[in-house]
Structure P
Amino acid sequence: MVDSETTDRIETLGADFFADPHAHYRRWREYGPVRRVRFPDGVIRWIILGYAEGRAALADPRLHKDIARIDALVSAKRSTPPTDPRQLALVTHMLNIDPPEHTRLRKLVGKAFTAHRVAGLRPRIEEITTALLDAVEGREDVDLLREFAVPLPITVICELLGVPLTEREEFQQWTRDLVGVVGLEAERTRAALAMATYLTRLVRAKQAAPQDDLLSGLIAVGADGDALTEAELVAMSFLLLVAGYETTVNLIANGTLALLRDPARLAALRADPAAIPDAVEEFLRYDGPVNLSTVRYTAEPITVADTDIPAGELVYVSLAAANRDPGRYPNPDSLDPTRTPAPHLAFGHGIHFCLGAPLARLEARIAFSALLQRFPDLHLSPAATIEWQSSTLIRGLLDLPVRLRSS
């Protein structure tokens, strides 16, 4: 068993954690691959840091994902009322439930969200990418997050699902509020209810007049009389929209920032565009778009790396920490796009592995290929101040000021 220093020490999440979680993970790792951490809402949760331990935990059936039970546990630990049922319904999707319901939903969604459908999006993604880069051509200073990394995936996922782009600005704000720092409950509730109302209206419109889009396909799909209910369609639309947007936005932005901070690596990758697919895997490993996994809970006592976690505890896997585990990767804190690709946990592992991973990879490969070739003098703006979202879930920038040409 581990010593009392390891088991008794409780870490604390503050503003400095959001600015640089990797510095905290390096320090915490000195005490072992599992830490107890006090979150901004005052609740103590467990974070698994190691690659091997995290990978095992992501597939461990003793760690459950019943969102209603998780909400009850959080409410009890904070002595606050449970989440508004309408808000809870929005997040009762396949990422937050266990088999057998998870198995059923994954099967139904997989029939509509196929590899063939994703591959067929390439020409349209290339077209959107070209249009966005055309729009900033000739300018000197640009917020690459706002003008490229955000509109590319949000346009793709909205078109894929059949969501009108006219609501894009509202959708972005709702998403930002929903993935924000723990503790801003009023903002999160307002955003959730607004999005639930909007998506319910959208689902009903598609039910009345189906079109050639993924959401209409989800409505039509079914086997042996099985089909998604309206509530499941709303929750699934929410999951696909938010995951399809946030993951790719931050993959593109974080990867670009990492390259801009290493001009030699940037020049080498620009000179060898065939290496971009492997480079995207390194961006996912080095500073991927998701920091902590979605939460699980222990239905029974478990032991992780000689650390006993009682029943009724909330547990996260730090995908960011696992992907920089020095026991797994040589020089883990160094960006190396030429690194021989090794499996990482940026998209999770096990039955909840990200369904949209192929789409995120495709968008990122197209985005980096076009961006690096279009702007050979791309560099960070001299006065750039890099700030990160205050989110335990998302590892994402607030902006990315760049200069497109030498002045």
Structure Q
Amino acid sequence: MRDAVIVGAVRTPVGRRKGSLAEVHPVDLSAHALRALAERSGFDPALVDDVIWGCVSQVGEQSWNIARNAVLAAGWPESVPGTTLDRQCGSSQQALHFAAAAVSAGQADLVIAGGVESMTRVPMGSSATGGIPYGTLVRERYRGVRGFAEEEPVPFNQGVGAELIAEKWGLSRTALDEFALASHAKAAAAQDAGLFAAEIAPVRLADGSLFAADEGIRRETSLEKLAGLKTPFAADGVVTAGSASQISDGAAALAVSTAEWAISHGLRPLARVHTAVVAADDPVMMLTAPIPATAKALRRAGLGIEDIGVYEVNEAFAPVVLAWLQETGADPERLNPRGGAIALGHPLGGSGARIMTTMLQHMRDNDIRYGLQTMCEGGGMANATIVELL
């Protein structure tokens, strides 16, 4: 088996829903990430064996295999194939896993992994329009569990799952709001220090302006403002829009190869994909799988949580990350050091690659050997990835 290495990582700035990227077609946004990746990494697109692209809502403008459409929109050779996958929020992290497996097995030499979501143009849940996707047997298996009404047609709701996590791990409204406020503060500090600049490929908009900075960071927020938000998932709940990830638009891309092939083609290996796993847990509570996924990754890597210099745990909801901290015993100071999805946004299919791009930049800036990324996913799943800086 050959080691898989990341030889390039780039992302667009993340736009708010109906924000700066609202008029950019998701195919064009994906193409922008692909072009920027090739230019910055220095590879010839004609050498790409495959493009594996994550996207959750594969309907409308994101349908008909957006990966292949992005390749063509980027102006890459028609000989470059592409495929689109959906592992919910972890789609582009799974794309990295598949890319690493392909080059490690010798099936490919250079694979692009990434993803996109334009949640403005293709709203979340669009792919389920016109029917209930779970079928009769799944609904019957989970009907009436954990307080869901017997007549509840779809007993899976991420917001309700976040409330269940908060209840199980004893997480208060104040704790969630404090975590959310800290995410915005860390992201704002990183942006002010120019720490995102190297990883972002600015997008030229239709009016000629250049969109170059994440626009979801709320510098003006406070604990008082967060405390005034409603709890939409439970009347007496603790989870609000302020302690949940933002609905966003964005794309990100990673180039994956082997060290030998990369060096022979003038490319610079940045990090080794040390360990890649996927795990699953309770689909009703839904968002707890990062805990067993992390344990599985560390076990396979032969590492302890204390060996990891930075952890990126996707901030789908604040309870997800706080429960993960309790269960793993990880150092909070190493967690999401440049903010997370609560502040930066969560463009579903693109988030896995966006987070990896940000984590790699932080590792390079601070000479950190090991980084671990994990994120919860619809259906009660989670990917976990450990990368080693080269």
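Given a computed value of 1.00 for FRET efficiency 1/(1 + (r/R0)^6) of positions 86 and 254 (r between Cβ atoms, R0 = 35 Å, to 0.05), which structure among P, Q does it belong to?
Going label by label, the one that fits is Q.
Which structure, out of P, Q, was P(r) over Cα pairs in 20 Å bins from 0, in percent calculated from, if the result is 30, 60, 10, 0?
Numbers: P: 26, 59, 15, 0; Q: 30, 60, 10, 0.
Among P, Q, the structure yielding 30, 60, 10, 0 for P(r) over Cα pairs in 20 Å bins from 0, in percent is Q.
Here helix-only ellipticity at 222 nm (-39500 (n - 2.57) for each DSSP H run of 4 or more, over all residues; to 500) was calculated and came to -15500; which of the structures P, Q was it taken from?
It was calculated from structure P.
Given a computed value of 14.8 for mean count of other Cβ atoms within 10 Å over residues 14-21, which structure among P, Q does it belong to?
P
For Cα Rg over 2.2 N^0.38 Å, for residues 102-189 alone, the calculated result is 1.64, so let me know which of P, Q that is.
For Cα Rg over 2.2 N^0.38 Å, for residues 102-189 alone, the value 1.64 is produced by structure Q.
To which of P, Q does the computed value 25.5 (mean count of other Cβ atoms within 10 Å over residues 30-37) belong?
Q
Every number here is computed from the coordinates shown, using simple stated rules; none is lab data. Everything numeric in this text was worked out from a predicted model, so none of it was measured. Cβ atoms are built from the backbone, for glycine too; each structure is taken alone.
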